[in-house]
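Please find the structures below.
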Structure I
Amino acid sequence: MQIAIDTPYTTVRELSRRTGQSERAIRNEIDRGHFLIREKREGSKEAVLVNMVHLAMEAADQAERVRGNSTASAR
C-alpha cells in the first residue's frame, strides 16, 4: 500500500474544508488528543497545524485491522 500526502501539516480551516467537519469539531478532536498538532512556542500566534502524517497512519492502521478481520471471517 502506498499513501501520498500532499503536505505534512494543514490548518484547521483547510482540514475542515477537506473533510466536511466543522472547525469546532476538529478543535474538539485536538483537545481530546485524537488529532496531533505541531507544537507551538508558548504565547505564539501561529496557526494550529494538524499532523496529516499521523491521520494517514491512523487510517492505514484502521484499514489493516478491518481487512484482517474480513480475511479471518472469510476462512
Structure II
Amino acid sequence: MLAGNVRALRSRLGISQEELGDICGLHRTYVGAVERAERNVTLSTLEVFSKALGVSVPNLLIPGRQRHDRNL
C-alpha cells in the first residue's frame, strides 16, 4: 500500500524521485526502492514522507485515502 501511495502522491505533486529524496533527506535510490516495495521503512521515515507529500501517516498506509488530504 505504501509503495503505491508514495508513487501516486509524488506523481500528483509533479516531482521526481530525486526531488522527493532531496526534500526528505533520503537518496533517490531509496525512494525508488520504497516505491517498488523493495524496502521497509521506519516510523520516522513514514513521518518524513508524510510531511514531504502533505498527507498524514495513516493516509500513506490506507488504500485510496491519499486523495482526501491537503495539497491534492
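Values in this text are rule-based calculations from the coordinates and carry no lab data. The model shown is predicted, which means the values in this text are computed figures rather than measured ones. Cβ atoms are built from the backbone, for glycine too; each structure is taken alone.
Hey, mean count of other Cβ atoms within 10 Å over residues 27-34 derived from one of I, II reads 12.2; which structure? Computed on structure I. In this comparison of I, II, the computed figure 14.1 for Kirkwood radius over Cα pairs in Å is attributed to I. Could you tell me which structure in I, II was used to calculate distance in nm of label points 7 Å out along Cα→Cβ at positions 35 and 51 as 2.2? Corresponding structure: II.
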